[in-house]
Structure 1
Amino acid sequence: MLNELSNTIKRSPAAALLVLLLFIIAFSSLGALQVKGLSQLLGLDVQEVLKSIFDENTADKRNYLRWLAIINQLTSFLFPAFFFAYLAYQKNWTRFLRLRPAPAISDLNLSVLFLLFLMPLAQYAFFLNKQLPLPEWAVSMEEEVSGLVSGLLVMDSPAELLMNLLTIAVIPAIAEEFLFRGVIQQKIAYFTRRPVLAIWLSAIIFSAIHGQFEGFLARMLLGAALGYLLYWTKNLWVPIFAHFVNNGLQVVGAYFYKDQLEELPPENTEPISIWVVLLCTIFVVGIGYFIKRQTGDGGRAASP
């Protein structure tokens, strides 16, 4: 029975999508129960804390919201991806997710350089995105999410810095890469036999799920870059590491330059020089080409 279900998930796009959605709904529901239980234990109400975080931004409230964010990441992304991979591929689940042994240090270094040179392009995409008119509901959602993120980036101690690195860098890097690159991108590539299409479709889904529409293009670009890193290196640990460094640098920057946050992206929406964008584009293409050449044929569309 289990083998038949496994084969069905492997061969049928509809079955794969249905099973993945069921896992996401089931684990997200469990996550909601955990949030409710934690809130009752601490005597806090999620909505009240979210409303008051802008006026009474205390460490206790910030850490409460951080734990909720961790629960959400684990139950909405990591657990559904893991159980989907395990159900579909059983003993070969690590092979499907491309969780190979530790990648080469050179691949990790190049992946970080790749994203660092991508940042000016992402910032320019953010600037272009800001010029697009958005409906009122999208603007309202953007303000709420941006305000919450800004509130969580307030850190008054090294302990909060470590907590934010866990909440914003470590957990999302693993959970989001497992789902969006490890499962969604690879299954789209397998069913369509078009890995580049899979990279961009999964990047669009990745960006949309964050609910920040003013940064949609920038986050889509980041998602595509992470997708290419998986496609080229055939090792999920590479985009996980790059994702972690990208988010971690923002957290560390917010901690050490807290008085200059408004001068840093994305709060600073001044357009970057087009010459800087063009130069960084050349470096991004060059580094990407080097990674692809160094790691072989650039990956395969087929899943194990």
Structure 2
Amino acid sequence: MDHQTEIREFLTSRRARITPEQAGLPAYGGNRRVKGLRREEVCLLAGVSIDYYVRMERGNLAGVSESVLEALARALQLDDAEHDHLFDLARKSVAVPAARRRPPSPKAVRQPILQMLEAIADAPAWVRNARHDLLAANRMARALYAPMLADPHQPANTARFVYLDPASKEFFTDWERAADDIAAMLRLEAGRNPFDKALTELIGELSTRSEDFRQRWAAHNVRFHRTGFKKLHHPIVGDLELNFEAMEFPSDPGLTMLVYTAAPGTPTSDALKLLASWASTQDQLDTHTTGSEPATTTSTKD
């Protein structure tokens, strides 16, 4: 999809979801020929002329001031992720010299971060890049994500697992939500970092091989994934209801560490203890088979 089409479809999809009532405008009688707000109504709410808004909705955000973008974001009731995405699209409308382009997501994890993962002994903790490649994981995370790590394609990738591996629909109890989240996060990253060749190739692969992904990609939804709740079904320890926190590394742009926890005394807390025991047993089996002690933390490098 070219950049102008991307802008046009994002703005029209946001406009279509808002009714006049939701925007605080009078609801006139009769049949409306458009879904959501009319262009004229967006102009009224944003305080811009119709010609100027038409230019923006046709995909031309070059030279649009921050104040106009802020007004447009308010008119379309964009959330934080959508707001950032709009500004990313505007920045992308201006030619960026190669030297100023954001570098692609890292493919390796520094040793201090690996040591941090190793220090987290009782909770699954792992590091991914913005393409959702799993780059490093502690023992608990390797055990938790064993179904995904079974994929011979390395590094393991959450998006590829969700959309291309049938096992994901059993692993993610709320698979629809997981699929929505992944597509929305990839869309956000594509707007933020359009020159990441590996990201473009991943999106192309998913678009070619998954109708579920194509439908969600076409919705132009974007979403942050900073904290929340996951429901998983592990093949060994059963159902898990986990809280998660996602932490970015300012010194390593594009890398995110996720840590999963459960409240003490809950069935999931007991299941995590069982998972830890199973992980330890697996490590002992690996040691017996290979004759060497397995690493507590695994790092994947291309």
Structure 3
Amino acid sequence: MDTRPLGETGHDSSILTFGAIALDSLDQSAANALVDEVVDAGVNHLDVAPSYGTAEVKLRPGLAKHREDVFLGCKTQERSYYGAWGSLERSIERLDVDYIDLFQFHAVTRYDQLDRIVGESDRRRGEGSHGGALAALTEAKEEGLIGHIGLTSHGDPSFIRAAMDRIPELETVMFPFNATIDSRSGPEYDYRSVLADARERGLGTLCIKAFAKGSWPEEMAAAGQPYDTWYEPYDDPDKLETCLRYALSHGMTSIPNAGDPALVEPILEAATRYESLSEAERERVAGDTDDDSPVPAP
């Protein structure tokens, strides 16, 4: 599988990242087999989070088997100094590792969250002297518990760019990108500017919602969603391959798979035969997007 430099981290990530949320619904035996399958296919970047149910625990055996061959990304939704330290320590314990390659501020979408992370709101309230979650991650990096600091966000493009300004310690950023969003006009859809800004800063870029068809239709949500995902995904193998090629052809470093385990194999197969789309092909894919297609919800 092709690899690309993950910004200036020194690691070359496979163009497909294994989103370990797919393990949550599997028993341990099936989880182990899926980790073996993706690593054997050339995936060398794994992504997990405490909010992904049992994923951290179910990843642990496969991670122990392949630890020297993979780059491990994890996340925290804690914004305070002590909260971030506690989250990191719990993840290290659940994953049974002594080091996490990339630790990311997860799902940051509001300025008050950003204030907490950098410690400004704590200082204004006179709460403690340690600062926010950024101070904790900076210390953890100095102590050798994490290697790199990242951010994930499905927020407004202007907010993500502001977060990159406010947290110069960032080495990666994860954000949405797909043809449905990219075909829209307006600053709220301008994730290309995030990609350009990140690349100029030397940040690795990880793509979420690459396989999103749109928000779940209300009637489908009521009847029971066929896939365990936050959005309605494409499930036709050709469509999945087009989604992957579209995001990667615009310069994203790596793309996590859609969260349902049933979709991992066709996405994995698409990644192993990846070829870039030409500019004309990219324009055609964006042009084929229905203007009334629902943009995936956060």
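The table below gives the values:
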{"read-out": "At a computed -12500 (helix-only ellipticity at 222 nm (-39500 (n - 2.57) for each DSSP H run of 4 or more, over all residues; to 500)), which of 1, 2, 3", "value": "3"}
{"read-out": "Label whose coordinates, when mean count of other Cβ atoms within 10 Å over residues 226-233 is calculated, return 19.2 (choices 1, 2, 3)", "value": "3"}
{"read-out": "Label whose coordinates, when distance in nm of label points 7 Å out along Cα→Cβ at positions 66 and 154 is calculated, return 2.5 (choices 1, 2, 3)", "value": "3"}
{"read-out": "Of the structures 1, 2, 3, the one that 4, 17, 26, 22, 15, 9, 6, 1 was derived from, the read-out being P(r) over Cα pairs in 5 Å bins from 0, in percent, for residues 26-89 alone", "value": "3"}
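No lab work stands behind these numbers, since they all come straight from the coordinates. None of the values given here were measured: they were computed from a predicted structure. Cβ atoms are built from the backbone, for glycine too; each structure is taken alone.
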